[in-house]
Structure P
Amino acid sequence: MIERPSLKALRVLLEVRRSGSYATAAQRLGVTPSAVSHMIAALDAELGGTLFEDRRRARLSPRAERLVDNLEPAFQAIAHAVGQYRAQRASIRVSTLSSFAVLWLIPRLGRLRARLPNVDILVSTDLRPVDLNAEPFDCAIRWATSPPEAPGLMTLPLFRERLAVVASPRLLEGRGDAPVDAPVAALPRLKARSRMDDWSLFLGDDGAGEPVGGITVFETRSQMLEAAVAGLGAAVIDLNLAEQSLAAGHLVDIGDRTVEQPVGYYFLCRRTALDERPLRVLRDWLVEEAGAQAGMSG
């Protein structure tokens, strides 16, 4: 009998190719980067050491690229089959972005739960584009300049970004009522790896140079905002995502303006999926929450 590589190892290989790094693949799979590295090394040895041109940089060989191309539809078929099985119980499967889930969706989720008490809600986070026809999700929330277009796809705008500078009140103690440019220049800055240009977007190229106190970079905006709450520095963040921390007084807006961005968040689903009541309830709830937030900020 011919021994085959484990599905788990092949799935890890697929995620490494999708993300381009062991660390991001590990985050998506919910394991450590070390576990991913060891599993990939074992799979490479099992397949004769032909998977990588550069294993340290996770650069696949052309032969391995063809292998992963062939694996992709197989794993999509598995996910679809499992999704159909799970769909026998009323559920909503949402694909969204990690920072959006942590900072905006989860704090409000209790109100959706009150409307759908007997429906399972499964929240998955990812940065990549999602194919709602091939993957086991009922809907997605994505950040974009304009909504994607595809046959049968419904897109609904939720809100656009409004960038502002925020910081912990205790970080500002003793700094007086100086104008915004003075405290911002005198504060250490926090950044998220996925949004390295946000300071330049807010201050302009002339004001985004080296700050006093240096720069600390985090993987996600939710981590960056936690660091701001802890008093480690000032952060540029979409006010929609910082609303909970601002309302609780954990952060304050230290700028005298907001910078409106042409990008925003969109709700996406297949039009035929709206035949199911739970998804319609979710859609209407998102519109209400986004509208209420816009009214408060307006």
Structure Q
Amino acid sequence: MVFHSPVTSIGDDIEANLRLVPVWAEAHIDLRSLEGGITNRNYVATIDGSKFVLRIPGERTDLLGIDRRSEAEVLLRAGTLGIGPEVVVELPGVGTQILKFVEGRHLVGDEFVDRLPEVVDAIASLHRSGDISATFAIHRVLERHAADAEALGVPLPYEYSSLHRESLRIEGVFSLGPDPLVLCHNDLLPGNLLFNNERVWLLDYEYAGMNTAYFDLANLSINFGLSAQAEEQLLQLYFGEVASRERARLSLMKVMSEFREGMWGVVQQGISSLETDFVEYTRNRLDSATRLIDSNEYESWIVAASSNPRA
């Protein structure tokens, strides 16, 4: 059962704020930083011997498209589904939740591919869990990032216009044979998947919203650097029978995933105080999107992705 705390702000004294949660007022609390957050500050709180994770939202994260109410809804759902850590305390005024700490490690390479069936099961479970009001309309997300960057005084990358043109082209292709929108994670980075011997956990639902399933699959593939063979396995695990349409749609969404990551980095250049080189991050991601568009296969993806789904 989730305890709803009256805490309405989290100041610099994290422990003092945690003690505002009535059941922890007299508890023994030990805090340590949890490395790996890009947008937020994360802590492990050991409270009377039990471990929890607390996130302090970063500044102006609404400009990154983060809706804290929708995130809270999906966190609760993920915990119920068993694909995300259990939410134990909600701090609605703060825009965060306190989660039960789960042990595990992040995997890449062959170790990750070995666990791919479990990963796909978790993603599919989220996708099948029903609609929410929040959307992650990827083509509109990119346009919003561009508008916010300009409002912040951050120059748009020189290739934005050409990439945006391809974004609209890809949107048109997908509209010719539309797939149902599903609840997607939309941020499947290696740091957001945690593995132990029993299961895989999907972490961090800040960007969760209704989107095409192909975006999650493409986002996962490109962020983990899956080989062509592993990517084929990914598609087979998710769809069963795989044809050129599925391969093409995933490939086009890899373009959109990289374009989105790059534009996210542009906005971060205007708002973040973190010691992260978002200029380099943006350059790497947009260069990757451009290479995909310039590949010999790109036009064939456009054609194959235009077909209607099988009955």
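Points worth noting:
- Read-out Cα Rg over 2.2 N^0.38 Å, computed value 1.02, structure in P, Q: Q
- If you line up P, Q by mean count of other Cβ atoms within 10 Å over residues 213-220, the top spot, with the largest value, goes to Q.
Read-outs throughout are calculated quantities, based only on the coordinates presented, and are distinct from any laboratory measurement. Remember, it's a predicted structure, so these values are computed and weren't measured experimentally. Cβ atoms are built from the backbone, for glycine too; each structure is taken alone.
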